[in-house]
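Okay, got some structures for you below.
Throughout, read-outs are computed from the coordinates displayed, never taken from laboratory work. Computed from a predicted model, the values in this text were never measured in an experiment. Cβ atoms are built from the backbone, for glycine too; each structure is taken alone.
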Structure P
Amino acid sequence: MTGDPAPDNRMPDLLSKELAAKALAPKGDGRPLDLSRRDLRKIDLSGRRLARACLVGSDLSNALLVQTELVEADLFGSNLDHAILRRADLRRAVLRGTSLRGANLSYALLTDADFRGGFMLGASSVAPVGRKTTDLSMCVADYVNASRARMNGVDLRGTSLVGANLDGAILFGADLSEVNLSFASLKGADLSETRLTSTKLAGADLSEASLRNAMSDGAVLNGAKLDGAKLDGLDLARCETGDGLPRVAEFPDDLATTLDAHAVWIGSAGEKGRRAVIEGRDMSYFDFRARDLRGIKIKRCRMIGANFASARLALANLSRCDFLAADFAGADLVGTLFDGANLMRASLAGARAGAIDILGPGGPTGRRQPTSFLDADLRGADLSGFELKGCALEGATLD
């Protein structure tokens, strides 16, 4: 993964052989592991079982904790800046007074976790640990499950929480400036007195949530569900509201040039122009309706809420993209590759799927390419009028 720290598979010198063996053992002996106030920078503890471990005041910056079990672990005052915690299990963990600035928490389990600020005083010879305000700023925390998490007053500025489950979470007084909560579930959550400067809540479910006295300046609430939400004190005139999702119809110059060249490539049967190849770009809410994008390659892009209704996407390669709540209604998806893509809550209603002949320089190759959803996530997708029969579905997740 680009940007991940280089793993340090050696335990730091400060750890005894006994602690090292317990920390790296696939199964513990039932006793909580005490790694408090340790220098564990860049350590790789991915996949390890560290339930109820004590890591108070430890430095885990740039650590690799992918799929690590940290249920009920005590991380009070620890430093987890830029740590990789993808799919880590932190249910009921204590994360009070921690710094997680720039950490990756995507798909992590944070149910009932405690992120409130706090200090802990030790003996006179031991420095106190903790922070008045827990720092969760600039994190990637898409699709986390943080239901009922206590995040009172937390600094979440610039963090991405797309598709997150924050049902019943307490965010009272938190700074949500420039946070992306698109399509997050915040049912019954407490967002009272939060700062909502340029916060993206498009498509979010705020049913029965409290936004009392929230300070909004440019918050995006298009398409959000507000049934039963408590909005007294929130100035909706300073929010962007509406039933539909926001749309980006005017593309950046470089993208417009790429798409124009692709149109020439399509129109000349490949003799002029060039095939568009777009990778690693955020094109959320972009409007591609009815465009001829046959054969385009768009990989590892964020396309949340993008509109491809009635677009021509035959033989397009759209692998590994995030199409959360994207609209492909009525699109031509014959031979399109969605391998490894996230299509949760996307609409494929009435879209056309099937296999198509693959042509080589000399003509037909005798091979056919089906619409492919290998390892794709289709949970909650609207498949009405869409024929899955004949599509490649190995490893796909469906309701």
Structure Q
Amino acid sequence: MTDITAFTTADIPAVRTAISPSPGVDIEIGDALQLADLKPDWDDLLSRAAEPNAFMNPELVRAAAQSYPESQLRALLAWKTIEGRRRLLGVWAFSFGQARKSLLPMRMLLAPPFPHGYLATPVVDRSFLEETLEAMLEAIADAPDLPKIIALDTMATEGPTMASLGRVLAKRGSAPCFLAQSSRPKLESDCDGKQYFEMALSSSSRKKLRQHRRRLSEKGALRAEIVSDPNDIAKAIEEFLQMEASGWKGRQGTALLCSDADAAFFRTGFAALAQDGCASIHSLYLDQRPVSMQLVVCAGQAAFTWKTAYDEEFRDFSPGILLLEDCTAAFLADETIGFVDSCALDDTSYMSTWTERQRVGDLWIDVRRGGSHAFALLGKLETIYRELRASAKQHYLSLRRNRAR
């Protein structure tokens, strides 16, 4: 039997608790709307996590469940009693739906669990990686009303979590289907901002940036600002939304304000993270007018540059790169930040100024022991589809270049 099955919201229970075969590891599959009072456990888990991921923050997942109710978000919580204390070992959140980049008409578990999420990696205690992942997969496999295929978009592929997941899947007799892999910029350095840009950019590029900054400052008082207070965040997020909507994303209908659900999610989610001290907005202002803004969220010692926008009226001054220069210096000066994930789709954007890279990939996994012939076939079909789509895109771009000559 395949997973090409029609699911309705009534088919999915609100809360389920499953006991895994791993000794002492309990897996709770819960409705994300009911996630509450997990901050102490989440913060404690981050201090032990193999890899942090802000997009698995229970407060953010809960905000997404409120904004996207049709997605039926669920969170897997792994618990283990250690020395008499019940400790959170892992968090992995999913939504239900068709794989975002696929044409195959089938329901899967999807991670990240909401639109505008850029990392699918579960947050798991580094000391219990394999037994926690095994328990999570077994809990899903044992639930008759849950899809058995998980689509992971932008999963970190070179860290300890992916390595452990690969070993767990191998023991279960199921191989992951890798559909795409890429590198994206990452900031991780002992340099200060000045030293970093001297290393990352040529002297001519640095000179051009200085010229842009000087020319822009001739139009008014230019200042960089970082806000993290919840009240300041509330004001700045509205400025960000308006700025993004005024540009090309607004014209294409992809700006956050073009969707009531997207706008509500960012307002609610960012406010919740700000209350917990896990969000900030970096901005470059000309007098009282923002010319570029960057939304930043944190998880443990990791920061994530979630969204960026700039005022197109000032595009000739490269306000986005000027802000990146300021952000980079601020990140490197912050001793609480170990590294920064750019959340970029690849390494071709202006974020590629950062010289470090991290590998991410899109993959599907079958949680059933021994896998299934249907999964192997679906993986091959999806691989062929993606290859054809990539080839068509390259052909289209080649035609455009030829016509422009």
Structure R
Amino acid sequence: MKNWQEKLMRGELSDEQLKGARMSVWFRWAFIFLVTTLLLAQLFLGYRQESMHAFILVAIYFISNTALWYAMVKRYNPWWLGYLSAVLDISVICSHLFLMTSGTDPLGITSAATLFLIPIIFLLYTFRLDRILMFFLIIVALTGFNMVYFLNFAGNQDFYLQSLSTSPTSQIFKSAYLFFTGLLCIHMQGFTFEFINRQVGMEKELTEAQTRVVELKKENLQSQFEVLKQQVNPHFLFNSLNVLTSLIKVDPDLAESFTERLSKVYRYVLENKEKDMVPLSTELDFLNSYVFLLDIRFAGKLIVEKEIENKYTGMLIVPMALQLLIENAIKHNTLSKSSPLNISISVDDGNYLIVKNNINLRETRMQSTGVGHENIRSRYKLVSDLEPEFLLTDSYYIARIPLIPAT
């Protein structure tokens, strides 16, 4: 636990130390209330002389703690304030003990209340997470406690030597008890810090995870929006309407089929744009309508072949992933009847959907819409640890899209 304070950032350590200081302030309020109640009862029973000096000390303690409370409210907790409050706490205890033993009750030096109260002070200062302050508190407490005893012992040796409970030997054992109690609190302070450090670390991890989830959700929404834009962009709609216009004049029956498939494409987009996953069979049905439109538009310049066994059709895929890949292939390659764009779709043994096309790049590259690979990657991050893979060889462009088993 060496240099354990350095593990927390300065701001975090200051916050935890401020919490410990506030705990001490509230303990003093409870202590002042309890002592005042007892003194009033003691005064009522006729112990006027014994009570007056205690009332003075309580009044001083009250004024001092009010100042400390105001500092905590203002979040003012400089390093020296802890040392000042430590001196204040021990001074009040030892002053009361000295005035009691030297004036009215010499046996007060054996008071169990004093031996109980000082360890409580040690325990409270444990939560201030300041090891040097704890050593200082122990030294001040032992010095004050023994100073009270030996000042009284020097003035009345015969009285203090007549009983073991008031003898110097007993005082040494009491001091040892206080010393080891203080060391125990220092040791516990280290464990307290480690606990707080772990909690802070867990909170950081949780915050980072929540932030990442929010970012992924935002990316997913953006992806859905971009996919929708891609599907209903004016160019696609304009080209489809041009084809439809030509078909109406030349082949009305085919124009009717074209219209039905076009409506299916847009219906699929609207119905599935907010879904994280869809069955592969649903995606393939959509793809059939989409490819039908492309076949009529490109007339033999595009060949799409699917070889997918039925056992894979129940697995899940992000919606419109296949459309994005085909659209990208068309966008970046030239298409002609003599050199058509060949796209094959299959599934490998690792449950990855393989979309493969030959490469015949355009001389003038078209501007990307930014909807392709990153879109698919971002949406897969939300639903699976598996990631899509995109490979470029000399002759082919290959996309490997994970298929997720349906639960």
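As an exercise: helix-only ellipticity at 222 nm (-39500 (n - 2.57) for each DSSP H run of 4 or more, over all residues; to 500), calculated from one structure in P, Q, R, equals -23500. Which structure is it? Value -23500 for helix-only ellipticity at 222 nm (-39500 (n - 2.57) for each DSSP H run of 4 or more, over all residues; to 500) corresponds to R out of P, Q, R.
Structures compared: P, Q, R; top value of relative contact order in percent (Cα under 8 Å, 6 or more apart), i.e. the largest, recorded for Q. If log10 I(q)/I(0) by the Debye sum over Cα atoms at q = 0.06, 0.13, 0.14 Å⁻¹ comes out at -0.54, -1.06, -1.17 when worked out from the coordinates, which of P, Q, R was used? Going label by label, the one that fits is R. With volume of the Cα convex hull per residue in Å³, for residues 192-263 alone computed per structure, which member of P, Q, R shows the largest figure? Largest calculated value belongs to Q. Structures P, Q, R were shown, and distance in nm of label points 7 Å out along Cα→Cβ at positions 168 and 376 at 3.4 was computed from P.
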